[in-house]
Structure P
Amino acid sequence: MGTAFSRKFDGWRIVGEGPDARVIAADGSSVRDFPAQLQFRVTASALPDYPLQVDRDTLEWNGDLNQFLLNLGFRLKIFHGLEVTTIEPDSVELIGMPADVRYDERVYRTSFTLPPVPIKDRIVLEVLDPKRQRLCKFHLEF
């Protein structure tokens, strides 16, 4: 599960629909670009009651589940038409359960600095397995 954060998002709203849709800031001005600083909170869980389940048979990992969860990676992709820009995180922080405690769930906070990104572009956060293969992705678009 993933959530995007930026203080700049406070008060933003979308008005209109389809190609006429616009993002409006709290002060009423049109938002032209994504914020330069974005954070994501990502929960990776193998707990049996977790509402989102992944078929464990589809994961190519023969090692320890705890090590798998502790060694996830992240990257951001920005899509501007057919052009793709990849950005590595400024920081990745494990929050919640400490790393030295074995547990089947890990929560991360990742921070990224973006170049100017038009609000009509698509941003995708990719979660990577310990082998740096994409495990899942989260879209951020308005």
Structure Q
Amino acid sequence: MANSKSIGIAYLDQDIIGAQYIYSDSEFGYTTSAQGSATQLVDKTTAVTINKSAGVITTFATSMLTATNQTFTLNNTRISAKDTILLTVASGPATAGTYNVFASAVSAGAASITIRNISGGTLAEALVINFAIIHCQ
């Protein structure tokens, strides 16, 4: 096995040839043990730590003026500088479509998560944000 490393009775493949694509007829994602959660305790700029590949972040219910951003740090030892962070507002807003949420920066061990109020008014809600890391080497 050209690109394999012996780990006793089996081999640990370093590079799987022909695995450029992954197809699924059903579900694709992380197991429950790969997911974590955290809640902000002070405001929407308070950093959280979740050392899992996916999870749930509950923000603090501080007031946000319309057309403003709040950014916090997601500390996570599983994040590398080449990873992509997927984010979804799962619940919290009184009206759907009142917030944008996105990763505004990614580095080894952390991501900056930005929340933008796009409602046209002042809001003060605790958002529940789902995240998943697409790991890139």
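Rule-based calculations on the coordinates, nothing more; no lab input. Quantities reported herein were computed from a predicted structural model and do not represent experimental measurements. Cβ atoms are built from the backbone, for glycine too; each structure is taken alone.
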*P, Q: which one has mean projected area of the Cα convex hull in nm², as calculated, at 10.2?*
P
*Give the label, chosen from P, Q, of the structure having the highest value of mean count of other Cβ atoms within 10 Å over residues 35-42.*
P
